[in-house]
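What follows are several structures.
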Structure 1
Amino acid sequence: MAYSVFRLVIREALFHELIDRDPCAGIGQISYEPKRRLALAPANILSLLNPRLYDDPCHYEVTLCAATKGLRAGEVRAL
């Protein structure tokens, strides 16, 4: 929603000739090659759930949440 409002403001500025080009013109046309990700084996998950491996308790909690709830990498980054 915020992006839509921003685009509207930019287009109005462009229409009223306050700016000479649309800086948002290339956004939305970006493509990339998706990475293939495999699920971790149960033994690997158990080794990641050792709280002593983490310097920050927040990192351990996010890892624990991802492992127990089945979050994907993008969902973890969004948190």
Structure 2
Amino acid sequence: MGALANALGALAGIALSLVLVHVINRQSFGWTIQFAFPARLVAEYALLTLATSLVAGLYPAWRASRLPVAEAVRYE
């Protein structure tokens, strides 16, 4: 889920920044700025969000692994 959220968030952020730079600035102010894609920064944030999502899932996964399977299925 972390990888999917990361990919969708990065794509949405890039699309929104392109619209802001090339459409909204031009219509509202009559000028635009040069778009720069910070690939290294995007990659660093991708690693950070993946690591964070993995750490966030450790405790629930550990708790789920301690439950007996029959009891967990019966509860659902």
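All of the numbers you see were taken from the coordinates with simple rules; none came from a lab. Here the structure is a predicted model, which is why all the values come from computation and not from measurement. Cβ atoms are built from the backbone, for glycine too; each structure is taken alone.
Odds and ends about this structure:
- Source structure of the calculated read-out (helix-only ellipticity at 222 nm (-39500 (n - 2.57) for each DSSP H run of 4 or more, over all residues; to 500), -25000) within 1, 2: 2.
- If relative contact order in percent (Cα under 8 Å, 6 or more apart) is computed and equals 37, the structure in 1, 2: 2
- For distance in nm of label points 7 Å out along Cα→Cβ at positions 41 and 65 computed as 2.9, the structure of 1, 2 it came from: 1
- A value of 1.1 for distance in nm of label points 7 Å out along Cα→Cβ at positions 17 and 33, calculated from one of 1, 2, originates in structure 2.
- Identity of the structure behind 20.6, 66 (criterion: Rg and Dmax of the Cα atoms in Å, calculated), options 1, 2: 2
- Each of 1, 2 could give distance in nm of label points 7 Å out along Cα→Cβ at positions 25 and 57, but the derived value 5.2 comes from 1.
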